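These notes open a run of structures that come right after.
Quick note: the coordinates plus some simple rules give every number you see, no bench work behind them. Remember, it's a predicted structure, so these values are computed and weren't measured experimentally. Cβ atoms are built from the backbone, for glycine too; each structure is taken alone.
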Structure 1
Amino acid sequence: MKKNLTACFFVLILSLFVTLEASAGSTTRLGGQDRFDVAINVSKSGWPSASTVVLANWEAFGDALAATPLAYKYNAPMLLTKPGALTPRTKEEIKRLRAKNVIIVGGTISVSNTIVNELKAMGISVKRIAGNSRMEVANNISKELGASSKVVIADGFNFPDALSIAPYAARNGYPILLTNNKHNLEQSTQNLINSRNISQTIISGGPLSVSDTVYKSVPNPRRFGGNSRYEVSANIANAYFSSRSNAFVTKGTIFADALTGSVLAAKRNAPILLIESNSIPKPIKSSIANNEFTNFTILGGPISVSESINNMLKKKIVGQTIVIDPGHGGKDPGASGNGLVEKEIVLDVSKRVNSKLFNSLAKVVMTRESDTYPTLEARVNQAEKSGADMFVSIHVNSFTSGAASGTETWYDSTYAAAASKELAEEIQKELVKALGTNDRGVKEGGFYVVKHTKMPSVLVELAFISNSSDADKLASNTYRQKAADAIYRGIMNYYN
């Protein structure tokens with residue numbers, strides 16, 4: 001009996017550990033050899049079965065740009081086909097879903113009547129939504145959706161802005177209407193807007209995508225612009241998905257993965273974040289960090305979104321709020337010696353740590369970013385109000401004798417004692433290794449900022465400004481960067 005109880009206890013603890021690990025963040029890749037595979041894997045991830053499927057051409061994004069709200073309305077995955085005949089893999093997925101209805105988006109050039117006949121031979125009811133242009137297709141999709149209080153307008157001849165807004169538009173039943181290649185609204189689109197009691201027009205894209213002329217012609221416009229497709233994507237995520245922990249990530253220069261994934265993103269109430277294959281643009285990094293997105297669905301294979309991006313998104317530091325506290329400042333210069341002033345050194349090193357953490361998708365809060373003096377109480381309050389997961393205060397040391405030298409890291413046992421000590425040990429180890437300074441060890445002490453912060457907190461003393469050898473390193477840009485890199489590695493070690 002005792003043995004069984006022990007086993008049960010072990011299983012319980014293990015299950016709790018797994019739950020905690022899962023909550024720390026994760027990635028799921030919906031990839032494949034090509035866009036057909038991605039669409040099918042998205043479908044399998046979101047739909048055990050579906051009575052309706054939306055079918056679009058695998059190359060022509062124009063007709064399908066406005067289709068996400070339609071697919072969401074009918075709880076339908078979006079699949080792709082070549083125009084002349086139903087792509088065999090897509091056909092098998094339609095069978096797996098046990099679909100009874102297929103809505104084809106686009107005319108016969110995009111999806112031929114041969115495909116219609118093939119679907120009908122499978123016992124499936126087929127409906128086509130077409131038009132003389134992609135703008136007219138979007139208008140006809142809007143009519144299928146029915147009345148709504150808001151509409152979305154996006155560039156009909158470039159896909160990123162329409163797909164970035166698609167999950168939000170879909171969840172709320174807002175149609176996506178398109179501008180023509182002159183960035184104007186066609187009369188039929190303007191008539192459609194005028195015929196409805198529209199309370200707001202959401203414009204996805206800057207003036208080069210949706211002109212100011214259009215902006216001025218629609219009811220109560222709200223524009224989500226930016227200097228790039230990535231900034232537009234980030235601005236939409238920041239506005240509409242800031243309370244979510246999950247996000248979809250896909251390459252911003254390929255339409256197909258974002259298109260078929262947008263319906264699943266809508267189902268999961270998650271934004272689509274556009275990135276580059278091997279890097280995350282700065283606006284998207286800020287969005288991930290500030291909104292604390294931690295669970296990611298990657299749309300596309302490693303050629304579209306590299307494994308290095310996948311590995312970056314899986315790190316436990318993603319979405320963590322870390323307070324970096326450059327000591328002293330303003331009226332309080334801190335220690336001085338050998339022609340150096342503490343407040344200037346620690347601000348420089350802190351900014352370098354900030355940059356490293358930002359690039360790792362952490363949310364960084366600086367207690368000061370210039371030569372100001374927040375009180376010790378204000379620093380603690382800022383950490384608490386920000387919901388910080390970690391607090392790192394950066395200082396340099398001084399002594400009456402120039403003989404004292406080396407690096408030390410302090411923690412306090414009032415709150416989060418074990419975690420604070422572990423963090424201090426990791427940072428201390430990395431600093432001594434990087435700077436080649438005397439190892440003065442990890443110490444416990446009641447410095448105000450580490451005693452009163454409730455999260456894991458440490459106070460780092462980089463080196464002695466009063467020691468000529470240490471001061472030479474503190475004066476060096478190379479060693480300041482080494483110090484910042486070491487603090488960053490210590491933080492990463494702690495999370496790993």
Structure 2
Amino acid sequence: MHERSSVAELAESLRAELGRYSVGGKLPSSRALVERYRVSPVTVSRALARLVAEGLVVTRPGAGAYRAEPRTVTARAGDTSWQEVALSADGATDPAPRAVDAGGVLATLTAPPTGVIDFSGGYLDPGLRPEQAMAAALARAGRRPGAWGRPPVDGLTELREWFAREIGGTVTAADVLVTAGGQTALTTTLRALAAPGAPVLVESPTYPGMLAIARAAGLRPVPVPVDADGVRPELLSRAFRATGARVFVCQPLFQNPTGALLAPDRGREVVRIAHSFGAFVVEDDFGRRIVHEDAPPLPAPLAADDPDGVVVHVSSLTKATSPSLRVGALAARGPVRERLRAIQVVDSFFVPRPLQETALELVGSPAWSRHLRAVSAELTARRDTLAAAVLHHLPELALPHVPSGGYHLWLRLPDGAPEPAFLSAALRAGVAVTPGRPYFSAEPPAAHIRLSFAGVTGRTEITEGVRRLRTALDEVLGQPDPVPPGQRGIRH
């Protein structure tokens with residue numbers, strides 16, 4: 001049995017048995033529990049730790065575990081309505097709303113109910129994570145001299161050097177700051193580059209987590225449309241001229257959600273345009289380590305050839321490993337790097353050293369390249385399975401682009417299929433999908449959904465999930481599948 005489920009089951013059994021013991025009564029010994037429940041000593045220890053944390057059990061070193069005295073808490077009913085006034089008292093003078101909408105982020109972080117196929121996940125399924133390699137790296141990291149000491153505020157030198165080599169070009173360790181994942185790096189960057197009330201140019205559609213960061217900082221996201229080759233330079237230039245913005249945020253590789261790959265000539269033009277307006281380009285390079293097997297040679301990061309410091313580069317190990325390996329990097333040149341550094345130090349001091357040491361051990365091991373190859377092959381197969389299933393079962397949904405990296409497909413719903421109604425019908429059919437609306441900073445041109453193929457358990461589940469979506473679409477449209485299987489094709 002999986003260790004975590006064994007711990008939960010044992011804790012539940014012990015919880016149910018506590019009524020048999022008087023307050024202060026001694027529970028069976030760990031050895032007795034191991035024999036009775038046929039679990040490991042580690043499972044017993046962790047189950048008892050859960051009960052201790054819940055205040056149900058107390059442990060005495062060398063003596064055992066005892067039923068705790070019940071806690072009685074009497075508290076008056078509070079009235080928090082005053083907070084509505086306090087939180088909005090300055091609303092009339094704020095240059096932009098400061099309310100935080102985390103809905104788009106929570107859609108990819110919230111686990112669906114049991115039995116629901118999860119097409120909304122934003123991370124690799126546990127079966128795709130390098131858990132053994134990470135565990136080994138963590139063990140080695142814990143034995144490193146000084147592993148539990150205070151790290152340099154900029155990050156471990158060796159880790160910064162590794163990120164600099166990954167970016168390439170003229171980027172050096174002196175340009176790099178280690179961050180607690182990509183989301184934190186984006187938060188730091190937008191706070192550093194734009195004052196509350198300022199416009200910030202964003203791709204349309206784009207990552208909801210970045211839009212949430214911008215709005216929480218009081219910024220005004222301004223959309224710039226993308227196509228299959230990434231952001232359109234002529235529209236970017238018009239947006240800079242019309243708004244006076246000093247920041248443009250983009251995802252050049254496998255853009256979330258469209259999967260677009262920014263063409264190299266467009267990338268150079270984007271940097272040139274931004275420089276001409278005295279603006280920064282924030283390069284969110286989240287997808288470089290989740291490339292598919294059939295991808296063309298990847299262009300170098302925009303930051304690799306940027307002597308003038310136009311580009312602030314963001315990258316992370318999280319997407320290719322585990323949601324809990326929150327280690328990333330910022331790369332920047334000039335005064336902006338010092339501002340980024342100052343904000344990060346004030347906010348969080350530094351990234352915990354054991355996590356940095358673990359990341360360094362992982363990326364320096366032979367298991368790292370093997371893992372990336374395995375993930376590439378499996379994501380390619382999953383993408384093909386999902387695209388074929390959509391083609392066969394959901395011909396009404398437009399699939400304009402099959403990406404060569406990343407972990408999702410971006411689909412346009414047919415006219416007459418409202419997005420909220422389809423999401424509800426999908427959940428009733430046993431599938432969780434990501435709504436398209438949160439990906440737009442302004443009114444969306446049509447209803448969309450995003451289907452992730454990284455968080456499901458395998459290809460069989462992908463096919464079953466799309467079959468369930470067929471049921472949901474029929475419910476919303478009120479009609480059976482109108483197109484024979486042999487006449488279906490990808491919508492371009």
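Please state which of the structures 1, 2 yields 4.1 when distance in nm of label points 7 Å out along Cα→Cβ at positions 235 and 331 is computed from it.
1
From which structure (1, 2) was P(r) over Cα pairs in 10 Å bins from 0, in percent, for residues 219-370 alone calculated, if the value obtained is 10, 35, 35, 18, 2, 0?
2
Out of 1, 2, choose the structure whose coordinates give distance in nm of label points 7 Å out along Cα→Cβ at positions 275 and 291 equal to 1.4 when calculated.
Matching structure: 1.
If we compute relative contact order in percent (Cα under 8 Å, 6 or more apart) for structures 1, 2, which one ends up with the highest value?
Checked 1, 2; max of relative contact order in percent (Cα under 8 Å, 6 or more apart) sits with 2.
Out of 1, 2, choose the structure whose coordinates give distance in nm of label points 7 Å out along Cα→Cβ at positions 315 and 467 equal to 3.0 when calculated.
This figure was derived from 1.
If you rank structures 1, 2 by FRET efficiency 1/(1 + (r/R0)^6) of positions 171 and 259 (r between Cβ atoms, R0 = 25 Å, to 0.05), which sits at the top with the largest value?
Largest calculated value belongs to 1.
Out of 1, 2, which one gives 40, 31, 25 for semi-axes √(5λ) of the Cα gyration tensor in Å as computed from the coordinates?
2
Between structures 1, 2, where is FRET efficiency 1/(1 + (r/R0)^6) of positions 203 and 395 (r between Cβ atoms, R0 = 41 Å, to 0.05) highest?
Top value of FRET efficiency 1/(1 + (r/R0)^6) of positions 203 and 395 (r between Cβ atoms, R0 = 41 Å, to 0.05), among 1, 2, belongs to structure 2.
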